[in-house]
Structure formats: structure tokens, C-alpha cells
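Asker: What follows is a set of structures for review.
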Structure 1
Amino acid sequence: MNKKILLVSHELSLTGAPLVLLRVATILRKKGFLIDLFSYKFGALKSNFEDLGIQVAEIRDRSRFLIQISRKQLSSYALIICNTVMTYKAVDVFQRYNIPVIWYIHESSIFLEKLIDEKREVEPILRNFYNIYTVSDYTKKCLSKYNNNCKVINNCVEDCFCGYSPKNNKIRFGFIGSIIKEKGVNSLIDAFLRLKECCDNISLSIAGNYENEFGLKLKTAISDKKEIKWLGPVKDRAKDEFFSSIDILCVPSDEESSSLVLFEAASRGLAVIATEKNGACSIIRNRLDSLVIPSNDCENLYNAMLCLVKNPNKVDYMKKAMRENYLSCATIDIFQQNLLKMVNDNIDNLPVVSNPLYLERFKIFQQIRTSSGFRDYYFCEKKFFSIKLK
């Protein structure tokens with residue numbers, strides 16, 4: 001009998017974590033698993049899951065749904081995979097029902113810290129959950145502050161290689177992603193405009209949604225700069241055309257847990273400039289393959305771009321090196337092998353740990369961290385219980 005797996009997502013938008021979950025679902029369906037999906041919110045990817053024959057249910061009232069769901073309703077599942085840290089409520093509830101639960105966390109440390117600061121019930125669940133997987137060694141290191149019981153499955157992308165771009169008299173830089181401050185687009189533009197003062201043979205293409213206050217303000221401020229092309233959101237053929245029109249992808253984000261666009265650039269044989277707080281930089285095996293610079297450092301970004309403009313042969317070397325690195329560690333076949341091992345290990349071998357820390361309890365307690373390594377929980381100014389911190 002085919003084994004049944006439940007996937008849980010916080011949303012189904014056309015963004016990184018839901019797209020990774022869609023890849024997970026696609027692989028598992030091809031391998032004969034039966035899949036159901038619970039999502040806190042529907043989005044553009046809902047139809048993609050349904051096209052795979054997956055039943056998609058929306059959880060609008062999360063608290064009520066998670067409290068009312070019964071052991072009998074979940075007993076048909078051999079495994080539950082909760083996607084992103086935002087599914088913490090489902091993790092806390094589902095771990096009680098003697099079914100293996102995987103918490104598949106994609107978020108960066110900046111997002112984690114902000115969420116933990118805003119939602120105090122997240123931290124005790126994160127500290128005490130027994131089975132976390134994440135998308136890069138970088139995020140594993142970030143999570144180790146709360147939980148050392150983490151394993152890594154690196155992200156992947158499809159192989160879209162169509163050959164190396166022909167020699168061009170220009171060095172063509174590119175950016176693709178959301179046009180928000182955290183992505184470092186303003187630093188990239190500043191560095192490019194400064195570089196333009198001494199180098200004529202350069203261009204910059206920016207692809208992504210800029211329909212927000214920051215994006216619109218930035219676009220308006222440089223509307224007279226003809227050497228910068230604003231493409232807006234791109235997908236399918238337009239996305240292929242974007243990548244084929246550049247030589248170097250710039251990923252100047254403040255932080256990225258594991259940037260899929262960096263993997264895409266590598267698969268297509270492009271050179272990369274990326275900031276060091278990016279889990280996907282694991283694909284850059286050494287400093288000759290592409291350039292890794294400090295985050296939030298416009299001066300280093302400028303110097304990296306200048307270095308490649310002055311050394312076009314270095315760009316050609318990087319393109320080939322990144323392509324080879326992609327083939328060695330970020331293909332779909334490699335991801336599939338690791339994913340199936342994770343699933344089979346958890347279904348067949350992993351003991352289920354019923355965690356006594358239930359989410360409903362923490363909402364009524366005041367939490368105080370002590371110097372002796374414990375967190376005390378008070379109710380009506382009376383100490384109720386303590387948890388030892390790891």
C-alpha cells in the first residue's frame with residue numbers, strides 16, 4: 001500500500017519556500033507517495049499542487065483547526081512535513097500524535113530573531129523540537145543558537161544550461177529578486193553608478209517586483225539612468241532571456257538562507273558576486289570560482305565589480321567553475337536522493353518523540369530566563385514550572 005504524507009505550508013505564493021515544497025511534492029508523487037496539503041493561505045501555486053493530484057485544504061482559523069483535529073484524522077499519515085518556521089503551531093500540535101514530524105525550516109536568522117521577538121511561544125518549540133531539517137549549513141549554524149538537532153538538505157534548481165554566453169564588448173551585471181531594502185539593490189545601484197564614472201563598457205539589468213514603497217522610490221530616483229534596465233517581474237521565457245542577457249549575477253542581500261537565484265546562475269554558467277551571509281554560497285567552492293563579499297558593504301561590492309570589469313578573462317573562468325559546481329552539488333537528482341533518504345529514514349527508523357510542551361500552555365505564562373540556565377514560567381506571579389535551556 002502506498003504511504004501517505006501530509007505537507008503543511010504557511011502559504012502557496014510564488015516565492016522560495018513554497019516553490020521548494022512544490023518540488024518536494026512533485027518528487028514524492030513520482031515515487032508513488034500519496035500527498036495531502038494543508039496551507040494557512042492559498043496562493044498562485046495552489047493549482048500547481050492540484051495538477052499533481054494533491055488535495056489542498058486551507059486552514060483559515062489555525063488555532064481552532066489545530067485544537068480540533070483528532071488523532072484519528074491524522075492516523076492515515078506515515079509522515080508530516082511542516083514547511084518553514086511559520087508552521088510552528090502545526091509542529092507543536094502534530095508532534096503529539098505518534099507520527100513522525102519533520103520541521104523544514106528555510107528562514108534566515110534575521111527573520112527568525114524577529115519572529116521570536118514578536119511571538120514568544122516560538123522559542124520553546126524551536127528549542128525543544130526533535131527533528132529539524134534546513135536548507136543550508138549557514139541556516140543550520142543560525143539555528144544552533146536554539147537547537148543543535150538539525151540536518152541539512154541543500155536546495156537545487158533545474159538545469160537550464162543553454163551554453164555559455166558569447167563574448168561581448170560589455171560586462172553585463174544583473175539582479176533578480178524582490179526590490180526591497182533587505183536585498184541590497186540600492187547598494188548595487190550605488191556601486192554600479194560609481195563604476196560607470198570610470199567604465200563605459202558595463203550595463204545593469206534589474207528584474208523583480210518593485211511595486212512597493214521602497215522599490216517605486218528607488219526606480220523613480222534613477223529613472224534618468226538609461227544604462228540601468230528595469231524589467232519588472234520575469235518568469236518562463238522572460239526569465240530565460242534575463243539570464244541570457246547578463247554575465248554576472250549580483251546577490252547583495254543582507255542575508256539569505258539559501259538563495260535559489262544563485263543556484264540558477266550557477267546552473268546557467270554565470271559568474272556571481274554574493275554576500276557572505278547566504279547559505280547558497282556553499283556552491284562557491286573557493287574564492288576563484290566567484291566573489292563573496294561582506295554584507296552591507298557598498299565599497300567591497302564596488303571593488304568586486306571593478307575587479308571583474310578589469311579582468312574579463314576571470315569572468316569566463318568563473319562561469320565554467322560555477323557550472324561545474326552546480327553539477328557537483330545542486331542538481332535535482334542530488335536533491336531527490338537526499339529528499340528520499342530523509343523521508344524513508346523518518347518513516348522507517350526515527351523514533352517519535354511526544355513533546356510535552358504544548359503551545360496553548362505558553363500563551364498564559366510570563367517567561368523569565370535565569371542566569372542558572374533555566375527558563376521559569378510564572379502564572380499570576382507564581383512560579384509554575386521551569387525548562388532547562390540547551
Structure 2
Amino acid sequence: MYRGVSGADLLIRLGKAGGLGFFGTGGLPLADVEDGLRTVIAALGDDAPFGANLLHQHADPEREAALVDLYLRLGVRTVEASGFLQITPALVKYRFKGGRVLAKASRADTARAFLSPPPRAVVDRLLERREITEAEIARYGDLPVADDLCVEADGWHQATGDLTTLLPTVLRLRDELATAGPRVHVGAAGGIGTPEAAASAFLLGAEFLLTGSVNQCTVQAATSEAVKQMLQDAEVHDVDAAPWGEEFELGGRVRTLKRGVFQPARAAKLHELWRRHAAFEEVDAATRDQVEHKYLRRPFAEVWAELAADHGATAAPVQHTGKQRMARVFRWYLDRCLDFAAQGDPDRRVDYAVYCGPALGAFNAWVRGTDLEDWRGRHVDVVADRLMTSAAQLLRDRFATLVGQGD
């Protein structure tokens with residue numbers, strides 16, 4: 001989960017129970033990622049099941065490459081590759097160094113890319129840079145990029161896939177592209193919050209499940225108690241799509257908790273202002289005043305000056321357009337909203353950005369009246385076990401009913 005919500009505590013608890021969790025590296029400084037992973041390794045050892053997220057950075061390939069180098073240096077054996085629309089050099093390098101790739105895909109063409117060997121042009125480029133060897137090419141060059149593939153639909157990161165149509169398509173694609181090498185396992189993610197959802201995914205052919213939103217409301221999730229209480233009270237309809245800071249200029253959106261907060265509406269308004277105006281100064285005075293006093297709580301020019309000074313300390317001076325300045329300041333606000341939520345800042349409660357999908361609301365309805373109703377009783381391994389055992393019981397009951405009707 002983004003910004004380290006799936007952090008060290010969650011991975012350690014899950015790993016000790018035999019589950020596989022992924023450290024949420026998106027939006028975290030590299031130093032924080034390294035500290036968190038070292039904590040996990042120290043607690044679980046080298047052979048325990050854990051991995052780290054590798055979020056595709058379309059505008060910052062250096063960040064992606066730096067994460068891969070960090071994973072290789074620390075001995076992280078598995079990555080969860082998410083947000084990829086194409087196969088990148090950093091991902092291929094990790095694969096050729098012996099790393100295991102669990103890829104998430106919400107489109108059939110993306111799934112095909114992961115089920116195929118890496119593009120030769122990418123391999124040749126890495127070889128030319130001496131980042132991989134001829135021996136590694138001979139070993140991995142003809143194998144699929146992914147060891148495991150997770151079909152993603154209806155999660156917090158607004159995927160466009162529909163599990164009932166996409167999962168069977170990808171399973172057939174996997175079989176069509178199968179080589180003599182190891183079989184690529186195909187699983188499902190997104191919308192898995194009840195035994196019925198889990199059972200449906202298995203009936204569609206999923207070989208494993210990956211959950212997200214339900215884990216954010218557990219004891220081990222690295223977020224504030226205030227957020228966990230809000231998530232515990234959420235219903236299926238209490239999420240909305242809002243602009244995402246990582247892909248602000250591209251129009252990227254994420255599902256965000258809307259109950260009790262203004263953040264989704266404010267994020268949408270900021271994106272609309274950016275889309276319609278070439279500079280913040282072109283916005284009407286009343287709206288500028290609202291943004292500065294209620295959203296930023298600081299003058300726009302002051303925020304920009306601070307951001308420009310921070311950038312200038314690490315890079316050569318760059319002339320920014322008014323639209324670029326607006327995007328950068330608005331992204332700063334969206335990033336701060338994540339901080340407000342993680343810290344449980346009571347003064348900025350309406351600005352909390354809490355990424356989650358409707359699966360959490362469905363989970364809350366399912367566990368109402370049980371020992372898992374209160375988030376303080378929700379431990380990540382217990383939640384996983386309850387979902388799986390309940391799904392298994394549901395399948396047994398439904399099959400028994402069907403067989404009985406057949407008689």
C-alpha cells in the first residue's frame with residue numbers, strides 16, 4: 001500500500017504467519033524504504049516470505065532504477081511490479097539478476113507483455129551498459145518477465161479492468177504463450193473484501209489472491225488511529241475517484257475515502273483549475289483566496305518559493321511556466337494530505353487523503369457483529385486467514401447445494 005502503509009510491522013506479522021506481503025514504497029524517500037526493509041530482514045531473516053513494491057515511474061526512471069539497485073543490494077527476492085504500461089530496463093535488470101517478479105495488470109496488452117520475454121531492445125541496452133551479462137541473458141532471455149501475474153480490478157488505484165472478463169482472458173493468454181519453462185501463476189486483486197468475492201475469483205480461475213484495502217484497517221497498518229477508525233466506519237459507497245499526485249498532469253486518479261473529508265472534492269477542484277488556466281495568477285481572486293486560505297493555508301507564492309529553493313539545492317536552475325508552478329504546488333498539497341492522514345493531524349482532518357477501494361466497505365459489512373468489527377481486533381494475518389477459510393467454506397456449501405439440486 002502506498003506511502004509505506006504496508007510497512008515493516010505488517011510484513012513481519014504476515015511473514016511470521018507464512019503470508020507474503022509487499023513493502024509499500026510508492027511516495028517514500030529511498031532512505032525510508034531502506035530503513036523499513038532492513039527492519040523486516042532483521043526480524044524475518046533472508047528466507048522469509050516478503051517483497052517490496054516497484055511502482056513504475058514514467059516521469060522518473062532514475063527513481064525506478066535506484067529502487068531496483070537498492071533491492072538487489074539488500075537481497076529483496078520478490079517485487080510487486082505495479083503501474084507498468086511497458087517493460088522497462090530497471091525491471092528487466094531485476095529479473096535478470098534472479099529476482100522474482102509478481103506483476104499487476106489491468107489490461108490484456110499489459111498482461112501479454114509480462115507473459116512474454118523482455119523486448120530485445122531493452123536487453124541489448126542493458127548489455128551495452130554492462131548492467132547485465134551474456135550469461136544472464138542466456139538464462140533469462142527467453143523466459144517471461146513475470147513469474148506470477150495478478151489481474152487487477154476495482155482497487156484503490158483506479159484500474160479499468162473487470163475481473164469477470166479480464167481474468168479468463170489472461171488465463172487463456174497465459175496458456176497460449178506458455179513456454180517449456182516454469183508456469184506463470186495467475187491471480188486476482190481488487191475488490192477482494194468478502195468470502196463471496198474471494199470465492200468468485202477462485203471460480204474464475206484465480207490461483208492466488210492479493211488484498212489491499214482491507215489491510216489498511218488493521219493493527220499493523222502504518223497509519224493513524226484516526227484513519228483506522230474512519231476506515232472501520234466506511235461503507236461500500238464511501239469512496240470516490242480523485243486526482244493522484246503521482247500522475248497529476250496525466251489525469252491519473254485513485255479511489256479515496258470521501259466520508260467525513262473534503263479532500264477528494266478539493267483535489268478535483270485543483271486539477272480543474274490547473275486544466276483551465278495557464279497560471280495561478282489567472283484564476284479569479286475569490287477562488288485564489290479560497291485555495292490559499294482553506295487548502296494550502298499559505299500563500300501560493302510562498303509555497304512555490306520553498307519548493308523552488310529545495311529543488312535549486314539539488315539541481316541546476318530551471319525556468320518553469322505558470323502551469324508547471326501550479327501543478328507542482330497542487331501536488332505539494334496532495335502529498336501533504338497523505339501526511340495529515342498518516343499523522344492523524346486533528347486540525348487537518350477534512351484534508352485527509354486515504355486511498356482505499358470499496359472492498360473495505362464490503363468487508364466492514366461482512367464482519368459487523370463479530371470479533372473483527374473493531375479495527376483493534378483486526379490483525380493482518382487473521383484477516384487473511386478469515387477471508388480464505390470463509391471462502392473455502394462458502395464454496396463447499398454452494399457446491400453441496402448445486403449437487404443436491406442436481407439429484
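Asker: Could you tell me which structure in 1, 2 was used to calculate distance in nm of label points 7 Å out along Cα→Cβ at positions 55 and 103 as 2.1?
Answerer: On the way: 1: 2.8; 2: 2.1.
Corresponding structure: 2.
Asker: Give the label, chosen from 1, 2, of the structure having the highest value of FRET efficiency 1/(1 + (r/R0)^6) of positions 39 and 95 (r between Cβ atoms, R0 = 25 Å, to 0.05). Before the final figure, lay out the partial values.
Answerer: Numbers: 1: 0.85; 2: 0.45.
If we compare FRET efficiency 1/(1 + (r/R0)^6) of positions 39 and 95 (r between Cβ atoms, R0 = 25 Å, to 0.05) over 1, 2, the biggest value is for 1.
Asker: Name the one structure among 1, 2 that helix-only ellipticity at 222 nm (-39500 (n - 2.57) for each DSSP H run of 4 or more, over all residues; to 500) of -11500 was derived from. Please list the in-between numbers first.
Answerer: On the way: 1: -11500; 2: -15000.
The read-out was computed on structure 1.
Asker: Ranked by volume of the Cα convex hull per residue in Å³, for residues 31-166 alone, which of 1, 2 sits at the highest value?
Answerer: 1
Asker: Upon calculation of Cα extents along the principal axes in Å from the atomic coordinates, which of the structures 1, 2 produces 68, 53, 36?
Answerer: Working: 1: 68, 53, 36; 2: 73, 60, 41.
Considering all the candidates, the number was obtained from 1.
Asker: In terms of distance in nm of label points 7 Å out along Cα→Cβ at positions 223 and 295, which of structures 1, 2 is highest?
Answerer: Numbers: 1: 3.3; 2: 2.2.
By distance in nm of label points 7 Å out along Cα→Cβ at positions 223 and 295, the leading structure of 1, 2 is 1.
Asker: Here's a follow-up. Could you tell me which structure in 1, 2 was used to calculate FRET efficiency 1/(1 + (r/R0)^6) of positions 175 and 199 (r between Cβ atoms, R0 = 25 Å, to 0.05) as 0.65? If you can, show how the numbers build up before the last one.
Answerer: Numbers: 1: 0.90; 2: 0.65.
Answer for the origin of the read-out: 2.
Read-outs throughout are calculated quantities, based only on the coordinates presented, and are distinct from any laboratory measurement. This is a predicted model, so every value here is computed, not measured. Cβ atoms are built from the backbone, for glycine too; each structure is taken alone.
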